[in-house]
Structure 1
Amino acid sequence: MDTVKFISAKLASVLSFMLAALLAGLVITVFLQVFARNVLEIPLIWTLDVAQLIFAWCIFLGAALAIKWDAHFNLDIVPDGWDRTSSVLTFIGHIGSAIVIFVLIYHGAIFAESGLDRISPALRIQEFWFFLPIPLGGVAMALFLIEMLPEDLSNLRASFSGTKS
């Protein structure tokens, strides 16, 4: 399990750096688009496709990091001290996440493959690159979830045995 934690930590570090660079690229691209349209009064057609491409990568890689950091929206429906119920609901939530992750990886790969036959009109690149973050983000999410599941099981066991973990 130490190997999974090591890989997970390195991946989170790489994704954090990539997201910072992508966000900077997105801000610059949108700024160029607005500046060219409103100040220079010339259209920069390619900026829309670049912004969409960067945004797609930010969404799915950012969602993976949110799983790693447990930063997705959580709804607390049980009071503090209800450890058993909380452990069960957390485990069920992570199983639900695993189902969504499977869909992202499997169907995202099929969707990305469909982009191999289409070209982005403004950028002249395969639309594959717009769809690739879906399965890649899913793979990163799966790795982060695999790291979390043993702790979930430990918390479940502890809550049913009456001990704290």
Structure 2
Amino acid sequence: MTATKPVQTLQRTLFRIFGALPTPLRRFIVRRVTPSWTAGAVAIIARDDGRLLLVKPVYRKAWTFPGGLLNRGERPAEAIHRELNEELGLTVTINEDPWIIYDTVLRRIDTVFLAAVVDGIDLETIMVQTPELDEVGWFPVDSPPPVEDETQDVIDLSQQVASGGSRILFR
């Protein structure tokens, strides 16, 4: 079932209001309505030219990788498939050997998947499918736009793995 236009407008407005709150207040609210730790799933999708797919949520000031929080009882692989479909209308294949970010300060665990868009989709036509996002774009790995701290963690982990290091990043 798809949301109606007025519902999407209301959702977008509420996300913008949430995004206008100071980061500590946003985190406080998330901590009060979620478990003591948050669990998320993130996808790294790269084109043949090495550019990475990033999204700009309406409630954040910088870019991030597509993904989101897991629903109760949901596995990370299920969550990333759901999130990519909801946010961008994408179907992907994912690696079965994900990476992990374990952040004790923010009390978050993110599962990071390398993902590939299924054949037949023109990567230039990927569009935002949710009121949660403002933009989608492809950026060089060595010169991304301004990114969230959590996104920088994913970039750092990617570099760590590429240099032969652990697939787990501890913060």
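helix-only ellipticity at 222 nm (-39500 (n - 2.57) for each DSSP H run of 4 or more, over all residues; to 500) was computed and gave -10000; which structure, 1, 2, did it come from? The read-out was computed on structure 2.
Hey, FRET efficiency 1/(1 + (r/R0)^6) of positions 107 and 131 (r between Cβ atoms, R0 = 30 Å, to 0.05) derived from one of 1, 2 reads 0.65; which structure? That value comes from structure 2. If distance in nm of label points 7 Å out along Cα→Cβ at positions 11 and 139 comes out at 2.4 when worked out from the coordinates, which of 1, 2 was used? Computing distance in nm of label points 7 Å out along Cα→Cβ at positions 11 and 139 on every structure in 1, 2 gives 2.4 only for 2. Rg/Rh (Cα atoms, Kirkwood Rh) was computed and gave 1.11; which structure, 1, 2, did it come from? It traces back to 1.
Read-outs: derived from the displayed coordinates by stated rules, not from any lab. Computed from a prediction, not measured in an experiment: that's the story for all the values here. Cβ atoms are built from the backbone, for glycine too; each structure is taken alone.
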